[in-house]
Structure 1
Amino acid sequence: MRVTDISMTKKGRYALSVDGQFLFSLHEEMMAASHLKVGDEVTVERLEELRQQSELKITKERALRLLSAKSYTAAQLQEKLERYADPQSAAQTVERMEELGFVNDEDYAYVCARDLFTLKGYSRQRIRQELRRRGIEDWLAEEAAAQIDEEESDQRLLALVRRKYARGLEEQKGKARAVNGLSRLGYSYDAIRSAIAQVIEENQLEEE
C-alpha cells in the first residue's frame, strides 16, 4: 500500500489517502510523529495503529473541552464521547480523566446532591434517582443523598409550600396543585400533607 496524498483539513488535521482512496484524518501530532510522506509504502497494521492513536488523542482533547465547561460523571462523559469516537477510545479517555482528577464520581455526587436539594428543592428520594440517572452507582447515590438529614428535608419542604403554594391552600384546587408539584420533586404524600397543614395553620394565625 502506498501513500498517495496528504492534505490539510479545515480542522487542522491531515487527510490521508492510500492507493488513491481517502482513509482517515490524522491528528497533527500523530502526523508529525509518523514521518509519513507521499510515496511511502505502509502496512495495514501501521495504518490502524496510527488511526487508533490519532482518535485517542482527538478524543482526549474533546474530553478536556467538555470538562472545561461543566462537570460530568464517568458514565456521562463516556456516553458523550461515544457520539464522536469508538467505545475503546472513549473508555481509555475517561480512565485518563479519572487518573488526572478531572472526573471524580464521588465528588460529583456529593456536590450535585447538595445543589439539587438547595437549588431545585428535590427530596432525598428524587436526588437518589437523579444521581443514578446520571450514572452514579447506587451505594454512592445513597450516601450522597444521606448528607441531607430528615429535619433539613422537612424544612426545605415547608419553605417550598410557603413560597410557591401558600395562596389557595384553603381550596381543593390549590391543595391538588401543591401535592402534584411537590410529588414531582419526590416528596411523599404524608410529608406533603403535613407541610400543607402546617402552612394552612400559619395562614390562619396571621389572619386572626
Structure 2
Amino acid sequence: MSVTHAEMCGLASTWLRKANNRGGHGCQIAFTETRIGVQGGESPDALGFRAAGWIDGSVLVECKISRADFLADAKKPHRRDGKGMGRWRYYMCTEGLIKPAELPARWGLLYIDSKQRIQPIAGAVCGLACNTEDGFDRYRDDAMNWTFANDVERELKLLTHLLHRVGDAERLNLELRKAKGEAQQYAAMYNKVNRQLHEERAQRWQDHSRKEPIS
C-alpha cells in the first residue's frame, strides 16, 4: 500500500478524535503538522488533546513512511533530551515497517492496513476499548506506565498560536456563550411544553375514566 506522509497525518488526526470504544484516544481536538510561528524545535505530525476523564492530556502521533525516517527520529534533540510533546506517544506506519521490539520505551505503535484502517499494536490505547469497571484500577495503572513528562510549555505555545490563527478568540467565545444561553432557553421551553402536554394527557385520561359506564 502506498500512502503519503500528508495522508498518514490526516489518518492520525482522525484516529486521535475517535472514541475509546472504537479504538481511539477520544481527543476533543487534533491538529496535523503544526508549526509555532518561525520558532525552531519540534513540529508534531499529529497532536491531539483530551480534557475529560483520567486519561486526559496530549497525545502525539509521529507518522513514518520509511525506515530511514524512523531511525532519524531518535536523533532529534527533543527525543534525546526527553522533552518532547505528548503525554502519550505513538509511531504510525504501514504494517511491519516498524517492529514492536524496535520501539523506544513507552512509545506505542499504530499500523495502517491496505484499506487504511488503523490497528493499535502497542501503547495505552490497546486497553481502552476493552476497559471494564472490574478492571479499571488495573488498566489505569497500566496506562500510566506509557506516559511521558511532556513539554507542556511548548504545547501551550502551539495551542496559543493555533487559536491566534482562528481570529478574534474572545468574539468566538462570546458567540459560543450566547449560543449556549439560547440553547438552554429553548431546552427550558421544550421541557415546559412537554410537561404541560403530559399533564393535559393525564387530565384527559382521568376525565375519560370518570365517564366510563359502570357495568
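Each reported figure results from applying straightforward, stated rules to the coordinates on display, with no laboratory input. Since we're looking at a predicted model, the values are computed, not measured. Cβ atoms are built from the backbone, for glycine too; each structure is taken alone.
Tell me which of 1, 2 gives 0.4 when you compute distance in nm of label points 7 Å out along Cα→Cβ at positions 30 and 46. Spell out each step's value before the answer.
Details: 1: 1.6; 2: 0.4.
Going label by label, the one that fits is 2.
Out of 1, 2, which one gives 1, 6, 12, 15, 15, 12, 9, 7, 5, 4, 3, 3, 3, 2, 2, 1, 1, 0, 0 for P(r) over Cα pairs in 5 Å bins from 0, in percent as computed from the coordinates? Here the read-out was taken from 2. Source structure of the calculated read-out (helix-only ellipticity at 222 nm (-39500 (n - 2.57) for each DSSP H run of 4 or more, over all residues; to 500), -20000) within 1, 2: 1.
Taking FRET efficiency 1/(1 + (r/R0)^6) of positions 86 and 158 (r between Cβ atoms, R0 = 35 Å, to 0.05) as the criterion, the highest value among 1, 2 goes to 2.
Between 1, 2, which one scores greatest on distance in nm of label points 7 Å out along Cα→Cβ at positions 78 and 142? Evaluating distance in nm of label points 7 Å out along Cα→Cβ at positions 78 and 142 on every structure, the highest lands on 2.
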